[in-house]
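None of the figures in this text is laboratory data; all of them are computed from the coordinates on show. From a predicted model like this one, the values you see are computed outputs, not experimental measurements. Cβ atoms are built from the backbone, for glycine too; each structure is taken alone.
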Structure I
Amino acid sequence: MALSREIEAEARRNGEQQARRIIVGAIQRMAGEQTTESVVSTVPLPGDEMKGRIIGREGRNIRAFEQVTGVNVMIDDTPESVLLSCFDPVRREVARLTLTELVQDGRIHPARIEEVYERSKRKIDELCVRAAEDALAEVGITDLAPGLLPTLGALKYRTSYGQNVLKHLIECAHIAALMAAELGLDVPTCRRAAFLHDIGKALTHEVEGSHAKVGADLARRFGEHPDVVHAIEAHHNEVEPKTVEALLTQAADAISGGRPGARRESLEVYVKRLQRLEEIARAHKGVDKVFAMQAGREIRVMVAPEQIDDAGAHLIAREIAKQVEDELTYPGNIRVTVVRESRAIELAR
């Protein structure tokens, strides 16, 4: 019995060490880009007089442009440039190409705007297919269904927390393949599952359902292997992962999204999380002061020593950590440190 416990403990220690080595090795070998995010595009102009031609008589040109493209045109005091604002990056890119061509040609009127817009839309469709083909070549996948290429390529213009989704998929594919090779698993299947796991993000606004479910249905419709389909639908635990490919896809997704510089959250979400961290800790009896530290990675809790003993301090730390796990979503870990300071003071007379 003692021998079996010792073997089990040694296996657990070695397993954790091996898993850590595989993950660290995959991260170190993967060189990804830093995040960039924007909801505006800038179109340079040859001169400020072009702004008047874009606006048109009584604003008819700018109204026609915004109606056709679905993008807001912002003309301000910025010299020799205008801004295009839209939260849909594909639509914004089509509008940017349209306005750039109109400015170069010089003929700007409603009929011409519609003509150039249709041409720019076809060009973006071609660029999406080309981006998908380049991504497939980079990860070494040669047999993807042609019908998936436009959808996959559209992810070139989409971001998630500032991280480009298509580059995220390429990164996940490399990470999953590296870990699969270390573990002696089926490398092509693991790479393929990780590469396609977020394909549903290109269709979320068109089809009801989460991007994991939408992506799984799309992959199934185009004849992807059941293991790949299952990894796609299970990568956010909406379906319980039952294969090693699904678990490896989850790990690659978490590594790519959680590495430093990969993503950034909005200031509003960040501040709300810090405030909620402090509220959770203050709600416990005997807590004197609370400080969220290290950008929300640690919460320091000062308790009143006359109300809380040493055992109570450990209990409060455990309760706060459990409540944070249940209520908040955050990358990595949050350390909960409870400090109970005792002072003994005597006067020498």
Structure II
Amino acid sequence: MNSRNDLPRLATQQPARHPAPTVKAKRLAHLIFERPNLDEAARFLTDFGLTVSHRDADTLYLRAAEPSPYCYRIHRAAQARFLGFGLEVRSLDDLNRLSGIHGASSIEEVVHPGGGKQVRLIDPSGFIVEAVYGQSPSASLPHRPALQFNFAQEQLRINDTQRPPVAPPEVLRLGHVVLEVADYQATCAWYTQHLGFIPSDVQVLPDGTPIVTFMRLDLGEIPADHHTLAIAQGFMATYSHSAYELVDADAVGMGQRVLRERGWKHAWGIGRHILGSQIFDYWQDPWGDKHEHYCDGDLFTSSQPTGVHLVSPEAMAQWGQRMPKSFTQPKLSLASLRALIRNLRRSPDLSLRKLITLMRLFG
């Protein structure tokens, strides 16, 4: 892995923390999708390890074990689509400040489980961001404890065996979401300026151009996940994947067994990432959208500086299956081809040369 000093001079302004953000978000609260079939969505997500918490004729809510009323919201619609996500903020004053951003809504009452208040924002790539405050917690769901390991020089499990249940793994919480965007610089800057995200690590092309930013929440001296949001240069705004924390590596392995036996499509894994260090396994839902099981991720306080690294398939995992080419292949359609042509003409961050470089690296 190349260090900052080994890399070429950056050709583009580096994503960087903002000195005085509008607010500092405290938690990734939920994701928002549209799906034509709520039953099929529920079948995949419950096999994946989430639990249906509420449902009406046109909306489905699923939750994890943490005491939050839901982390995954699905609206019935003719086409499958990712709309955006929710972030919990710290105070009503935060909502007041966010309501002054261009294009923001006024402060509204939340009509979804848990209630509270919210401000709806639209980021520069068109994704919805619901800033929520005052949501009522739910009771935590039970989950098994992490298994104890017998190491060569430390044996903790005597006269006992390892027998995790053969069942969908219990998702502890929603961990992060990854987006692809055409307007990379503007989108990264918006999240650092308005929601206080800190770039933990940036991946760059051989000429130094930043191409992926892994961003964490600014929780001060409280350790935060290496990334809650990641933004990657693409040719259009689209969902890449979302990730869900499990209790240990056996839960990740059991998730693979259960999902494979139930006929779902595997995307990549099991392995361990380099940036973030998570043990991971990726699966596709009925519409081809990727969902990640993970455990053992890195935690950083706000003082940790941003790292810079060359991007490549080899830089994606320390061990395990090499990232398959299918993992980064875009969903091609007439609409996506139109978006490609339009964004090549208008986006300052997108060029044919950059796309060719990415295709050579990952194609």
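For mean count of other Cβ atoms within 10 Å over residues 126-133, the highest value in the series I, II is held by structure II. If P(r) over Cα pairs in 10 Å bins from 0, in percent comes out at 5, 18, 21, 21, 17, 10, 5, 2, 1, 0 when worked out from the coordinates, which of I, II was used? Of the options listed, only I reproduces it. Across the set I, II, Rg/Rh (Cα atoms, Kirkwood Rh), for residues 134-245 alone reaches its highest value in structure II.
Using mean count of other Cβ atoms within 10 Å over residues 70-77 as the calculated read-out, with 13.8 as its value, let me know the right label among I, II. Before the final figure, lay out each step's value.
Details: I: 13.8; II: 20.2.
Only one of I, II returns 13.8 for mean count of other Cβ atoms within 10 Å over residues 70-77, namely I.
Quick check on the output: 6.5 is distance in nm of label points 7 Å out along Cα→Cβ at positions 150 and 286, derived from one of I, II. Which one produced it? Don't skip to the answer; put the middle values down first.
Working: I: 6.5; II: 4.5.
Label of the originating structure: I.
For structures I, II, calculate relative contact order in percent (Cα under 8 Å, 6 or more apart) and state which one comes out highest.
Numbers: I: 11; II: 18.
With respect to relative contact order in percent (Cα under 8 Å, 6 or more apart), the highest-scoring structure among I, II is II.
To which of I, II does the computed value 5.6 (distance in nm of label points 7 Å out along Cα→Cβ at positions 86 and 318) belong? Only structure I yields this read-out.
Work out which structure the value 0.65 belongs to, where FRET efficiency 1/(1 + (r/R0)^6) of positions 182 and 278 (r between Cβ atoms, R0 = 30 Å, to 0.05) was derived from one of I, II. Each step should come with its number before you reach the end.
Values: I: 0.15; II: 0.65.
The read-out comes from structure II.
As an exercise: helix-only ellipticity at 222 nm (-39500 (n - 2.57) for each DSSP H run of 4 or more, over all residues; to 500), calculated from one structure in I, II, equals -18500. Which structure is it?
Working through the options, I get structure I.
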